[in-house]
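Below you'll find a set of structures to go through.
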Structure 1
Amino acid sequence: MNICFLLIIYNMRMFIAIDCNNKEQISNLQQMILNSIPSINWKMLKAVDQQNLHFTLFFFGEVDDKRVELIKNKMNEITFQSFDIIYRQIGAFPSFKFPKVLWIGLDEYSTKKLISIFEIVKFKMEQIGFKPDKEFKPHLTLFRVKKPIANIQNYLIKYTNFIAGSDKIDKIHLKKSELFQSGPMYSNMFTVLAQ
């Protein structure tokens, strides 16, 4: 009698991120931006939902169960102190002329602090064979641009040195991303707390 064992490996879409804690102020900023662009409608700009606001530190893509455990173990080695950040300046990827994403950045001090956290995460992940998928630029995605908006940079120029409030960085999450017709849903699989 032959017995066959079927090994099922589940792949999950994973990334490491820091959540925005001050979601209300970012939602208010999103509304201010929408109000400042005439003739805007929901088909042109899709605001990131409050619960999805985050800084992506390290994107993995599809990862199987075994490697998820490796990632958790490495994250468990990360230590950091909590710190405050200042949200400042609206930007666009790849450019304001042809934007796909509108985001808010950070002041110089906050940028350096977040980059230092990224470097720790990157070092730990490289020890288990992962490489960053792109250069890290600290930013919080506010909108995805669905349809071109003529001269959008003219409406956003007033936000060049705009200070949009502060936030506290005190947790790093390993997140699972699930894609639905209504949009992505993120759930925390593992969390590192500041010491």
Structure 2
Amino acid sequence: MFTGLVHQRGSVQELERGEQGVRLRIRSRLGAELAAGDSVAVNGVCLTAVEAHDQGFAADVIAETLRRSSLGPLDVGHEVNLELPLRPSDRIGGHLVQGHVDGVGVIESVDEEGQARTLRVSAPSELMPYVVEKGSIAVDGVSLTVAAVGDEGFTISLIPETLARTTLGGAAPGRSVNIEVDVLAKYVEKLVAGRVPA
């Protein structure tokens, strides 16, 4: 479980592509806090470290994850958002994020708005019922508040701290992003659907 508060950015050091997926090697000081078997969120995708050292870590990305997320197009040198799992004693400064990507969206536009930057993100239609104005959403693993909702996407506003600490600061139109909707909305839908006669 994560909170969507990015601990730091890392960079892709190496990609080992095989028939079953990709071994992703990330350069990051967070490697010193990981051991083989530990979870780590990479652009909002929960992965398991298969090796770790002071300068970084490696994780395997299976075919299913490559299909469902934006990790497939990563290349050497690309920056990624990194977050360690939530500890029971931690504050939940963002919202509860599972690291299970619901779909991939595309940044449609980027606009400056004073100190903030507004991003318009298109999203798969099946996710839109779970996106509400002023609700929580994770974009590339970053916990954000939805500023506005349209028929085919949503708008988020990024404060200077988010722009500086995450890869969203360099986001441009056309970039694919991982989207995870608030899991509570999905549970509510399932509970209500079970009680409403067909």
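Each value in this text was obtained by applying a stated rule to the coordinates, not by laboratory testing. Computed from a predicted model, the values in this text were never measured in an experiment. Cβ atoms are built from the backbone, for glycine too; each structure is taken alone.
Can you rank 1, 2 by distance in nm of label points 7 Å out along Cα→Cβ at positions 57 and 161 and just name the one with the largest value?
Values: 1: 3.2; 2: 2.3.
Result for distance in nm of label points 7 Å out along Cα→Cβ at positions 57 and 161 over 1, 2: largest is 1.
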Read-out helix-only ellipticity at 222 nm (-39500 (n - 2.57) for each DSSP H run of 4 or more, over all residues; to 500), computed value -8000, structure in 1, 2: 1
Structure from which 0.45 was derived, FRET efficiency 1/(1 + (r/R0)^6) of positions 17 and 145 (r between Cβ atoms, R0 = 35 Å, to 0.05), options 1, 2: 2
Which of 1, 2 yields 1.00 [FRET efficiency 1/(1 + (r/R0)^6) of positions 105 and 129 (r between Cβ atoms, R0 = 30 Å, to 0.05), calculated]: 2
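Name the one structure among 1, 2 that distance in nm of label points 7 Å out along Cα→Cβ at positions 49 and 177 of 2.7 was derived from. Each step should come with its number before you reach the end.
Numbers: 1: 1.5; 2: 2.7.
The value was obtained from structure 2.
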Test item: log10 I(q)/I(0) by the Debye sum over Cα atoms at q = 0.26 Å⁻¹, for residues 89-152 alone calculated as -1.37, pick one of 1, 2: 2
When distance in nm of label points 7 Å out along Cα→Cβ at positions 81 and 97 is computed for each of 1, 2, the largest belongs to: 1
At a computed -0.46, -1.17 (log10 I(q)/I(0) by the Debye sum over Cα atoms at q = 0.10, 0.17 Å⁻¹), which of 1, 2: 1
Of the structures 1, 2, the one that 23 was derived from, the read-out being relative contact order in percent (Cα under 8 Å, 6 or more apart): 2
Comparison of 1, 2 - label where distance in nm of label points 7 Å out along Cα→Cβ at positions 41 and 65 is highest: 1
